[in-house]
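Pasting the structures here.
Readers should treat all values here as calculations from the given coordinates under stated rules, not as data from a laboratory. Note that the coordinates shown come from a computational prediction; the quantities given were computed from them, not determined experimentally. Cβ atoms are built from the backbone, for glycine too; each structure is taken alone.
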Structure P
Amino acid sequence: MPEWIVERGIGETRAALVEADRIVEARVRLEGGLVARSIVAARLKSIGSGGRNALAVSTDGTEILLPHRPAGVSEGAAIAIEVTREAIGMVERWKRPLGRISEEAPRPAPLLGREAQAGELAAAGWDDLIEEAQSGTMLFAGGSLALFVTPAMTLIDVDGSLAPEALAVAGARAAAQAIRRLSIGGSIGIDLPTIGGKAPRAVAAQALDEALAGTKFERTAVNGFGFLQVIRPRAHASLLELALDRPTFAARQLLRRAEQGHGAVTLTAAPAVIAAIAANPAWVEQLARRRGGAVALRAEPSLAIWGGHAQD
């Protein structure tokens, strides 16, 4: 049976839905900021206009946009808000978290799953998943996906050596699997090979439907140019979007690898990655506590962003 497991790291909490020893879906929840499905105490700052786009401020000072104006609540009133979408600053820095009025008392977001055992997430292929997010590339039998993040949508391009109709089916299935693995939400465009006739295009669309079964989504038909659009709920940033902040993303992955050892350690990485770690002294303190030894940082200009390493 599929099962969600959680690994609490430094700077982030990682969660994966594992089925048959493989990650089917994944989520990275960053430290700090408001979390989707949590309920927070706030005050109404502005009632907006035309019944829309009210603005609230949580007790930690975060502004939350309320697309629908809360009825019967005046400016300055204390309210409870359920966070429906986290801030997604990697692509759309101006976008605030979204929320709605709640009758429940403030509470944290529900647990993502059970605590992972040591090495359990790695055994399910977490490192491969992170490589996919960093590179924006996923391979499947007979082809590959190239994934691109834009402010408007995430684009997935399908390429390969199979015959067009077979590639369209395999590519649609692989694209759906990538959407789940990388936690991609919002508007998603999939560029399949151009294939003639409605029936073959319907077969490709059916392959996507089957791979996304049990999840919330809407889609268009595959058009004559092989393009298909999918819309999914977007409550948080995808792993692709998180990877756009390359130095910080790489810094958290280096800290994850460094957590595995014991005693003093030296982290060597590209200057931007070391700067990202140094800018978060709490990360260094957590790593020192977990390892039971001092942590040294060394910038190495010759290393690529993803080339950092930890040396005992």
Structure Q
Amino acid sequence: MYDIIGDIHGHAGELVQLLEALDYREINGVYRHPDRKAVFCGDFIDRGPRIRDVLSICRSMCENNVAMAVMGNHELNALAFHTPNNAKPGDFLRRQTPKNIKQHSATLNQLSASELNDALAWFRTLPVALDAGSFRVVHACWDAGNLEELRLASQQFGAMTEEFLHHATRQDDPVYEAIERVLKGPEMDLPHGILLTDKEGNRRQRARIRWFDPVGDFRCGKYCLPPQSLEVLTSVEIPKSVKPAEYPENAPPVFFGHYWLPAETPPSPLRSNVACLDYSVAKNGLLCAYRFNGEARLSPEGFVTVKAT
């Protein structure tokens, strides 16, 4: 069976605590379990104090076939940040602006040039999603159409090659829309004049959404993920431009990270077959896993967490 682990963001101490709570033990330099396999939801890098150790632990587990992993948006961002833009000599596919440098600074400061190159090489091998039959894992959004677009692009250009990345970062390209939704999730415009402050202190005019649910009778506040309690959003209708990726009730359980759910709320499935495993470890929250044993309906008892230190 499998233990699916949410966003780590360089918090190696909490990762070791979580693995040990899940009964993994370090044997010959690799954390192993006699009967289970770990699955990482991406976002290994940026923000945290021990990025090198996180990469070492997770990569060694994957390379020794005791874990699997999917790519997070921070791994994609890193690849684009370090890939020259052929259309704009001297620039990169992810522009090296003060905001983007700040977001990536912990990784830049902690890894040597050779370590960074090794990490980028590993990131190129990571799939954007994992369908294991009885369960699925993606960093932000399981959208079958987007995943098919990315599969075809990988066949045509090579997965995460420079050619692929040029398509994935060009806003008029269908590959860009697909990878944005899969690794960053669909969003909705907020009413005019309404701004939300994200975990990094940025003021945003768009909000992440419960992409797996139909719009139905939701209003803006409750359709946000995490939900927003601003009074002005409680009765506002959801814009017609919103494009969710409705996830069928009878589909295999899907696990993802990315959404910075509040640690004050005990982890619980968002729906019987939908679970987010990002509980904000990088902001003094929780590092979270779900212990999956093949069940079709997920349970709060399946979550295992450790507090950020």
Highest-scoring structure on percent of Cα pairs over 24 Å apart, for residues 169-296 alone (candidates P, Q) is P
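A value of 33, 31, 17 was derived for semi-axes √(5λ) of the Cα gyration tensor in Å; which structure in P, Q was it taken from?
Values: P: 33, 31, 17; Q: 27, 25, 19.
The value was obtained from structure P.
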Highest-scoring structure on mean count of other Cβ atoms within 10 Å over residues 1-8 (candidates P, Q) is Q
Working back from 0.10 (FRET efficiency 1/(1 + (r/R0)^6) of positions 201 and 273 (r between Cβ atoms, R0 = 30 Å, to 0.05), computed), options P, Q, answer is structure P
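For which of P, Q does relative contact order in percent (Cα under 8 Å, 6 or more apart), calculated from the coordinates, equal 14? Each step should come with its number before you reach the end.
On the way: P: 14; Q: 19.
The read-out comes from structure P.
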